[in-house]
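Trainee: What follows is a group of structures, each given as structure tokens.
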Structure P
Amino acid sequence: MVEQGMTTEKLKELLPKVRGRYLFDVPLAPTTWFRVGGPAQVTFKPADLQDLCFFLKNRPQSLPIHIIGVGSNLLVRDGGVEGVVIRLGQGFTNLYINETIVDVGAAVLDRHVADLSCSEGIAGLEFLCGIPGTIGGALRMNAGAYGSDMSQVLVHALAVDPKGEVHTLTPQELGLSYRHCSLPKDWIFIGARLKGQKGNAKEIGEKISSLLAERERTQPVKSRTGGSTFANPEGAKAWELIDKAGCRGLRHGGAMMSELHCNFMINTGDATASDLEDLGEDVRRRVLDSSGVDLRWEIERLGVKCISHRGEKAA
């Protein structure tokens, strides 16, 4: 049994011997696009699938686990993350193409899949160029852009359950809907099979270039941001509701809603995770007051929130 608030030294004694790497009390801020947040008590980088399954089968089952990718849509709270943060690396970067079928590991960047599919003349996966993250993250939130999403191109996903067993899951079994996946958070995506259509590499490349140019024109892609902050409510656009509520350019400390695209939060340079989360919650309140719509966070928030003015911590 793992006790809440267990020290790192005690936790070290309970971790199974793996071939991958454990890192202790390492800051997560440098690994996220917002560049904020506290440390992970333990970070585990499995060597490969067998190593990951061994860890899951032999860890204390009460040990909290969290899975993160490249941190593109992640807000790590200032108090850090208790338990083990799992980050998939080189052992999960497989990428094989057979005609219009793409088998890809969860740690592969979405943009890389779009580019390689282009070079192979596979159409239908261009939208991945506009998703800043990995395939694992795209599966977890049914990521999409430019009128398409993962549910439309996914044949099946591979995932490992909390006991280390591997499963092959269809889109229906995953319960994919708009920016949502029903698979429990403690299941870990390790790969996917995607299907496109035969196309012309030149035309596909031109489409990708056009989509990237549009993204750079309309989104603060060179800022410290986490992508879209809130999911679009049914029948509405989150940015329009935010704009009508007067939140374009709204600030909390070093956090700001982008002037260019007001559904994007920005770390202007010295924001804390609390600045960003408090700003997001303020925007939600203002939108609810002005339109009656309760916005849903699209950015994942992880860890212990520090309440600095009272010197307390709350989960």
Structure Q
Amino acid sequence: MPVKQRNPLAAELAILSGSANPDLARAICQELRVPLVDSLVGRFSEGEIRVKINENVRGKDVFVVQPTCPPANDNLMELLIMIDALKRASARRITAVVPFYGYARQDRKDQPRVPITAKLVANLITTAGADRVLTMDLHAGQIQGFFDIPLDHLYAITVFEQHIRRKRLKPLVIVSPDVGGIKLARAYAKRLPASLAIVDKRRSTPESTEVMHILGEVKGKHCLLVDDLVATGSSLVEAAEAVRGAGALSVSACITHPVLSGPAVERISGSCLKELFVTDTIPIPPEKRRAKITVLSVASLLSEAIQRIHYEQSISVLFDGMPG
């Protein structure tokens, strides 16, 4: 049964989803009261990605919701192919809504003979035909400068803030798990408000770290670790153990992107973390959902940004007071 157009916005705006996170795309459509564009995203017999847009999008303002989360290669190719299909279908404007921007951890040449994949992916999205990008909590702020098209960068703190306030964690300390995350932690501390601490650590391998010491006062306080993503969970768990060992009353964490690869779920379940707050920028399969993990939706935030972009309104009110 076709969805009735209860909103005049549906005549001009179109939301398209790949296979990476269709639940988030449907939630965004529900917030905007527009139907999800009917499309085919499948595979040919040899494994190549097949895309077909089953509705007329000529002259429309189209938003493609597709995080490049694991499997990153498949989801990235889906995004590029969908953008190409929309461009050839004469969409008026194409916005790539990439809640989680993959390949972002290689954002500079910190060693000889390594790529800058964050820039490479930016080039691919631009070349495919995207007119602008909407993303959230980039791993490194300078990635915004890798794009030659407009990029809108949202922050998940607007989603986390109310939930944290309801927990009534007082006295509260915002803890950055490394020196690189100090700007994000400072923004959380200012917004909530709370004091600030930093876990000073040294990375021995790309997958493991050695916690050195803590800068700031955490003894007798509730601590909240904040970061942009959690992959294997080793850094997060080690930081939590160090903070708890320094006398914290409790340790929780706010992580925007729950990659949760390898033994991450088991590590978090067996750690001293009281609760882990994440968003639905990346879908978490049922087998990885545990009691300690609380998922908050970013659909409302993304839908507000999409509507403001469509009407050429400022979205700065959505990240007022955040880094940069």
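Trainee: Of the structures labelled P, Q, one was used to calculate relative contact order in percent (Cα under 8 Å, 6 or more apart), giving 17. Name it.
Mentor: The read-out comes from structure P.
Trainee: Here's something else I'd like to know. Starting from the value 15.6: which structure in P, Q was mean count of other Cβ atoms within 10 Å over residues 24-31 calculated from?
Mentor: That value comes from structure P.
We did not get these values from a lab; they are worked out from the coordinates using the rules stated. Treat the numbers as computed from the prediction; the structure is a model and nothing was measured. Cβ atoms are built from the backbone, for glycine too; each structure is taken alone.
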